[in-house]
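Take a look at these structures.
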Structure 1
Amino acid sequence: MKKYILGIDRGILFMLLASLSFAFMGGFAKVVSQKFAGVEVTFFRNIFGVVLVGFAIYKSPLKQIGGKPLLLFFRGAMGFLALLAYFYIIAYMPLGEVVTYNKTSPIFVAIFAYIFLGEKLNRWAIFAIILGFVGIVMIAQPQGGSFDKYDILGIFSGLGAALAYTSIRELRTYYDTRAIVMSFMAVGTIAPLILMLITPYINPPKAIDFMFAPFIMPHGIEWFYLTMMGLSATFSQIMMTKAYEYTKAGIVGTISYSNIVFAIIIGVALGDEFPNFITIFGIVLVITSGLLVAFSKGER
């Protein structure tokens, strides 16, 4: 099995393709978010995955011992809420900043692994976590010492994803990988559908109003954008999986931060303002923090 394609390490190439595809997913999501609410965008993002993963399970039945249904649901719920927050703020914030918030998940994974899994935090990991939080503050640039709603949801998109990732470490002992992925996709399809159906009959509190919106039927070119969003997300997942198969996790994780660069470029092309110096410095700190967390665990 060849390790290189055109002189480039396969794992690195696949991760670059995954990062680019993920950035394009964000671009398509940003376009459709001008009309569709985050909860509906989340629905369309996941329904493609349900069909594809469901077909894969149908062709090759699951091989697992099971026994952790509540944890499996927790993984799906956290993944769904993190993605919902991500797609909600994408309509209000520059794409590069949204992606950077999502990429804070390694910082929170390190904290949750320490709290729930008993993993140790060495000096470098603690320094990395502090560095990451400084980066978050520099990106948010809170006015009057408080974060606005969009920054809070941006931080939650990383925190929620981290909870989902942390639960996977336990779940992979009991469940087929496809079942774990399906738990996220299924919750991310069914929950938005329920939320959209009940929206006309409730008046949600302002703190959670981002979770509710009526369903709007797409028309014409909108179907193309939604389809491309779902396909690019699925392609990104496939390429990311292949990247980790071919190359060491530390290297692949480093390359994965290229999606922030791709997202900034695509965001600017769609009309975002180019990040100011403070924001760029904050992004650099978040990237540095994520890399330090990875390498402090010896993922070389």
Structure 2
Amino acid sequence: MIRLGICDCDTSHAVEFTKRLNHVDVTEEQWVDGAMVVAAYPGTSEITEPERVRDYVSKLASYGVEIVDQPEQLIGKVDGVLIESQEGAVHRRHAELFLNAGLPCFIDKPFTCSASDAAAIAALAERKGLAVFSSSSLRYALEVQQVHADAEVLGGVLGADAYSPAPVHPRNPGLFHYGIHGVETLYALMGPGCEAVWCIFAPGAETVVGMWRDERLGVLRGTRDGAHAYGFTAFCEKAVRTATIDTAYIYRELLKRVVQMFATGEPPLDVRESVELVAFIEAAMTSAQLEGKRVEVCF
């Protein structure tokens, strides 16, 4: 059994992932086999209030997870680490600690809040010969997977529109805080290769248009006012597929890939795509500041 540690517990993911991996407080259809969370470092947070963090940690302890006082204390107790900090800016520091100790890492969304940090993590993982994987759970939504499963019927994806809630937070600027779910959905459909973006920002929503190198167009709409949902329209060679995403199984589907990475040492997603995704969001922020002008995606 693969032993996993959690670094920072300021998100519900710390509890929800543990439920599915440790087979507690969820139905059997939600279970993911092959790994268990055995230890966790609570951490500090600039996003989540301390009382909520304490509630998450208390729940983990009730599941038999050992709570440690420092992140370094996870080393030697675990085979891999789930970096669960809500704030993307702290991920590089944590990743460097564990990668230098020889531990592969899953880094929850956002991977980082700068392309330079993302590239540095990717480079260190390559030097160490270790796997690093970062993703929103929306990338592995069943409806998104089905588009690829139905490729023979649909044909290739010529373009896509994706949408998700996109509340903003100063510690995770722009789309990094929550709009990243929609960006991950868009990239899951389109694949990597975006070269430039145009972003129109308003208080209640923002829209980003991306131009891929092969001249395909991908569109992301992040919503802040009104009703919220996750979904997409994929414009394919033979048909158009529109879907509202059911979030009931997204954690399970993501964790299947996470466990597979720790078991095989091979990440399910090329880390360079994750670096590009961070650069996409950075470019969208710059375009919004320039009132919608074209900005290159650079990383």
Structure 3
Amino acid sequence: MQRLITMLFILCSFTANAQWYWQESFEAPYDNNRTKFVIDSSNAQNKWQIGKPQKAVFDSAYSPDNAIVTDTVNTYPGHDTSVFTILHSYMFSNIMFSLTFYYKLDKDAGSIARVEISGDDGLNWIDPMTEDTTYMFYWGGPKPRLDTSVHSWTKFQLNMEDWANAWPGGPLVFPHYRTSDTVMFRFTFASGNVVIPKDGWILDNFTVEDAIGEGYVAQVRQDDILHIYPNPCGGKLYLQDAGKNEGDAQLKIYSIDGREVYRASCEPNGGYTTLPLPNGMYILRYERGDRYAIKRLVINR
């Protein structure tokens, strides 16, 4: 029922250009969104703080002056787990949904930095660093690292469109689905037996977006409209579209870890497409008009 109401709202209320997103840089004018950041108060030793960083490695925010950091002044202690959660009210359906922020890490080998996502009020949690392929998450750039120190500001941009708009029994099969109107993002920094003092984790300039852009056409997944062969292929692939002739299509190919590695416009049923990619397994996304299809592709020369 919620999905039906949401789609009716979109169809009746939105023009060709509409979007909804929020940003938080921990400065004005986005200060009102700080209520979305919930620091775990059940742990009296939780080290997450919002403020101006004044540490050896973390000496400034991404955009001055404030950020969220594992203590704005002190290095992190050993054997501590600090957590904060972002609560996002999911607005639309069949459109983009992404999380973006910037971060630095200064950690020892025994400490863990983790981002997790829940679409069912915290019943199940998804780790995008290890389950991006399972949930068809795509990275807006190189896949970031959370398993090692990163001393320059690095962008974390995750597209979760396919998972966020899937439903149990639908064409996309996932272990867990978004069944709540609130999506939760949980950030955990857990330290081990600290020998050399480290600064921990600092994050800034968050953007959560679910938007309909100008000229946007809501797309429906229909895997059966596209046939690809041969598969495995030796680098040349034929795409056969079983639908109506609606003009050129967009072909996007992602590596198994979710990075976009190839993009091109193509004419369906127009001959073989040469793919300049090394041997391996890939995810192929084909878009044409208001439809798209997802296929697994193997290149083996």
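If mean count of other Cβ atoms within 10 Å over residues 106-113 is computed to be 17.5, which of 1, 2, 3 is the source?
Computed on structure 3.
Using Rg and Dmax of the Cα atoms in Å as the calculated read-out, with 18.8, 59 as its value, let me know the right label among 1, 2, 3.
The correct label is 1.
In terms of distance in nm of label points 7 Å out along Cα→Cβ at positions 66 and 98, which of structures 1, 2, 3 is highest?
For this comparison of distance in nm of label points 7 Å out along Cα→Cβ at positions 66 and 98, the top structure is 1.
When helix-only ellipticity at 222 nm (-39500 (n - 2.57) for each DSSP H run of 4 or more, over all residues; to 500) is calculated, the result is -10500; to which of the structures 1, 2, 3 does this value belong?
Value -10500 for helix-only ellipticity at 222 nm (-39500 (n - 2.57) for each DSSP H run of 4 or more, over all residues; to 500) corresponds to 2 out of 1, 2, 3.
Quick note: the coordinates plus some simple rules give every number you see, no bench work behind them. The shown structure was predicted, so the numbers you read here are calculated from the model rather than taken from an experiment. Cβ atoms are built from the backbone, for glycine too; each structure is taken alone.
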